[in-house]
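Down below are the structures I want you to see.
Please treat every number below as a calculation from the coordinates, not as lab data. Everything quoted here is computed from the prediction, not taken from an experiment. Cβ atoms are built from the backbone, for glycine too; each structure is taken alone.
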Structure P
Amino acid sequence: MTLQMGGVTFDCADPVKLAAFWSAATDRPAEAMAGDEVVMVGRAAPGAFPPMMFIRVPEGKTAKNRCHLDLHSADREASVTRLVELGAEVVEDHEIAEFDLRWTVLRDPEGNEFCVAQS
């Protein structure tokens, strides 16, 4: 039996706000599922990015993510600039020159870390 990725779920304080960020970041529609308690991004938009679900939880984020999204862009710097304009925060840039690898670690509006790499 083969497993398939059904989506990515984020626990968050404000599903509407966080879904709006990721909707704009991925250029996929957001859809409220249970008032403002659950919001989906990309549920009806098949493509390279799995659907994302944002669920309101009472507890806040207290530590670095143990798992994060790695996103790729043909123009990493322009993508990072756009994400910052949407509400992300740059944490740090990385480079491994010998392998021609460059990526930027960012945080979304609720502090979830994710990376944007040069593709």
Structure Q
Amino acid sequence: MITGAHVILYSNNAAADREFLRDVLELGHVDAGDGWLIFRLPPTELAVHPTEGTPQQEFYLMCDDLDETVRHLTEKGAEVDGEAITAAWGKRVSIRLPSGTALPLYQPRHPTAHGTSA
């Protein structure tokens, strides 16, 4: 039934952000033509959180070791927003795309849904 997910990041500098995803984050991609790169994402999971406010969506890239990932990305020129936040559920920090858009990185401390069957 569901075969995957397609995530869209809107950008005011799409070409630079695509280059960053390709060269700094080293995401595999296909060229859909005319410079439209569609990137392969690692296994993905979906969570539903309750809210008292306006419902919204969030997108995080997950990693096994946030400190090592941040070190690697900053060596490649990525800009990190402040210090990592640590909580019982995990650790997170954001990096900046060339457009200025924040892209959160997340190291979970909870069981993940990767590898589970549908």
Identify which of structures P, Q gives the largest calculated value of mean count of other Cβ atoms within 10 Å over residues 21-28.
P
Among P, Q, which structure scores highest (criterion: distance in nm of label points 7 Å out along Cα→Cβ at positions 29 and 53)
Q
Quick check on the output: 23, 20, 15 is semi-axes √(5λ) of the Cα gyration tensor in Å, derived from one of P, Q. Which one produced it?
Q
Kirkwood radius over Cα pairs in Å, for residues 5-68 alone derived as 12.0 - corresponding label from P, Q:
P
